[in-house]
Structure I
Amino acid sequence: MGVAKLLFGLRTCQPHLMEDAVSRFDDGLRKAIEDIVVGGDPFFGDLQWRLASLPMRLGGLGLFLARDVGAYAFVASRAQSWELQDHILRNGGVVGLDPDYQQALECLNVSLPDLDIGGFSNKDTAPSKPQKTLANALFSKIAQSLGEAFDLSPRQKAVFECLKGPHAQEFLTVIPIEGLGQCMSAVEYRTILKYRLMIPMYPEDETCPICRKACMDKYGEHAVHCKELPGFKYRHDWVRDVLGDILRRAGISAKKEAPVNFLTDPTEGRSTLRPADLLVFGWAGGKHACVDLTGVSPLVGLRENGFVAGLAATKAESKKVDKHAKACAENQHVFIPFAFDTFGSLAPEAINFLTRVQRVIHSNCSTPKGQGFVFGRLGFAIQKGLAAQLVARLPSVLM
């Protein structure tokens, strides 16, 4: 679903000639997405639509609007095929900029007033990848002006920053495969989209139907933190199992919930001995690695001044290192903290670990392709665990 079927017309016709087709396409696409996400219910407004139509690297769902693509497609196509067109028209007396291209450049300047488009006026100075150059400039401008266009609340700003975190949107690229656990029910997937698009899901101030202690908030933050199953331990166990399966398929020997006699918090004494979430054998220089998983909500930082996206996962990673790294080193083991947040962003050590696993897959296997298999599948596991927490607390009328 997207603008691909309309792209040929956008690349070969002036923008003003495509206005009616663009409008019809975008209206139809919005109705389809709105029906998928909220099923006719309210709260899918212009903000949600704008978020959905941003590229995934900027926190969106990658459902490009024809109106956005139409702003640069004709210019990009003309610049990319300049030499070919000059060759075809070499005997036609057409020299320099034709009126259609000149008009398209003027329209582009309206959409991107801060971008120097002078280079597009000459085939010798036009960028080698004009469509990528223009698309990056346009969508970056849209993302940067989102706060001004919609007067975002502190929570909305925080969520938007979290969606742009490293690997936060990887799950969107995953192909549903039931044998790998890469599947969700329609209710689960819709709930995850609502959580990310900041759409209310719960009646506010009603008691949580699972723990029957705390009150629900409409966006689901209590559901994320509730300790009753399905809770964060369920999400932790699901991610651990999927990560273990990824290692197995990569040919890396590992054991889940492996007992060790030193993994403890030195401030709490020997009574806190616990197994490693994953014990990876022969990981570094012949040493085994203790992988310790921890999932956090990044929105906890909203209680403090100066919210920084990704800080919660980084702090969780640091705390794990303070607790266990020394004991592991003294016992000839490597300690690897694996921290992630509810939006799927990964802390630096988790990224380094998965990147190495990805390289192993590249070297040992022809399929599946590394990044999609490793980061995508892990991201999907995080969201599937989160979906279980959210769906379990939905009012029955919304199921």
Structure II
Amino acid sequence: MRRFRPATSSRRKYYIVVALLLVLGHAHSHVADQPRYLYRSTFRDNPDTAYEQQLSQALRDIEEQQLTLHGPAGPSDTIWQIILGKDPGAEERGPDSLEFEEKNSEWKYKLATTEWAEEFVTITLSSIPGLSTLYHAYPHHVLRADLLRYLILWYYGGYYADTDVFPARSIKSCPSLQKSVFKTDMQDISLVVGVEIDEPFASAQKMHDWHWVRSYGFIQYTMFAPRQFSPLLREIIVRVLSHTKRHLDESNVFIGARYNELTTLEITGPGVFTDAILDVLSDTLPASHPFVSESVTADTGLGELISPATGGLTQRVTWAPFSGLSAPRCVQGSEAKAGVDLGGLCVLPINAWGNGQRHSGAENFFSTHACINHRFGGTWKPWKQSWKKYLFG
């Protein structure tokens, strides 16, 4: 007699897969009626301004000391990668890291190991108040690696890439970089970042499904500092240390500071990274700058820039100027208000560094615009460990 159990079992699996795909497809299709271009982090509610000013001054003092001793450095041509808590042998780097170095053989290559990072934090940067204590207080290497990449590029300059980033082409042949920071008339740039998330119309359901805190964000798994001592990176470092200190101060004295996905993103990851860049632009660019005027225009009917305290309009830079980019968008340091330090910024479209995603208009890894690709492992995220968490939060 013919038995149908295998066919029934296969059919059941088929229906389950189809149902899951429909659930995911439906959830990810939700859009909001209005876009969101501004996110207000709770870590910026009553920040420790005294500590942040102390940090900023300490970083400026290091900059002045180094420039006095060595003079202005030339363009930074070092590729930096980080491996913490592992044997730094080539076998630990993996094929992506090795290929990245080989593809960019004209660049110097430096691997920041646990031992190297320890000396850098505790000796080279020992004058930064609280740095060593906060660095060692992190319970996970991913948090230390976040802070370390900002410190390295601020102090030395160069190109940073996670070890699971692999090259679609060499850095120097990247079309977006050739059109921006590598142009001869684009010398006043201290930081180049890419777009990772650009979904201003994402609904609350989509935000939940994708585990997003904000519906936009810059990439920090790879970045480029054409020169050392970027004012943008300086502020990012200040924010990370300030947020870390606050998290520690508010944690249970017996249990210690806990870091979930949200706190990791907001304290050391893309959240604080993105916010700090937009805030520096807001503080340094004149009200007549296109970034400001475009932000204000995009806020018409939204009210995100209306001050709750005064009811007046806050003229600042939001995500609006960087939404839907199809080409690099840059602001040079010379465009800042008199007496303030910007350093200059270039933002690359998502198809340069952020392909392979199922959102934000990203293309595939084989896009002609792709410069580097990222495998988006994110294994430190709790929901990456479980399909149930992926589907239901």
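Bear in mind that the values in this text are calculations on the coordinates, not laboratory data. Remember, predicted model here, so these are calculated numbers, not experimental data. Cβ atoms are built from the backbone, for glycine too; each structure is taken alone.
Check the numbers for mean count of other Cβ atoms within 10 Å over residues 65-72 across I, II and tell me which is largest.
On the way: I: 23.2; II: 10.0.
Of structures I, II, the maximum of mean count of other Cβ atoms within 10 Å over residues 65-72 occurs in I.
Work out distance in nm of label points 7 Å out along Cα→Cβ at positions 129 and 145 for each of structures I, II, then name the structure with the largest result.
On the way: I: 2.5; II: 3.2.
The maximum falls on structure II.
Going by distance in nm of label points 7 Å out along Cα→Cβ at positions 249 and 289, which of structures I, II comes out largest?
Details: I: 1.9; II: 2.9.
Sorting by distance in nm of label points 7 Å out along Cα→Cβ at positions 249 and 289 in descending order puts II first.
With relative contact order in percent (Cα under 8 Å, 6 or more apart) computed per structure, which member of I, II shows the largest figure?
Evaluating relative contact order in percent (Cα under 8 Å, 6 or more apart) on every structure, the highest lands on II.
Compute Cα Rg over 2.2 N^0.38 Å for each of I, II and report the one that scores greatest. Please list the in-between numbers first.
Details: I: 1.16; II: 1.04.
Largest calculated value belongs to I.
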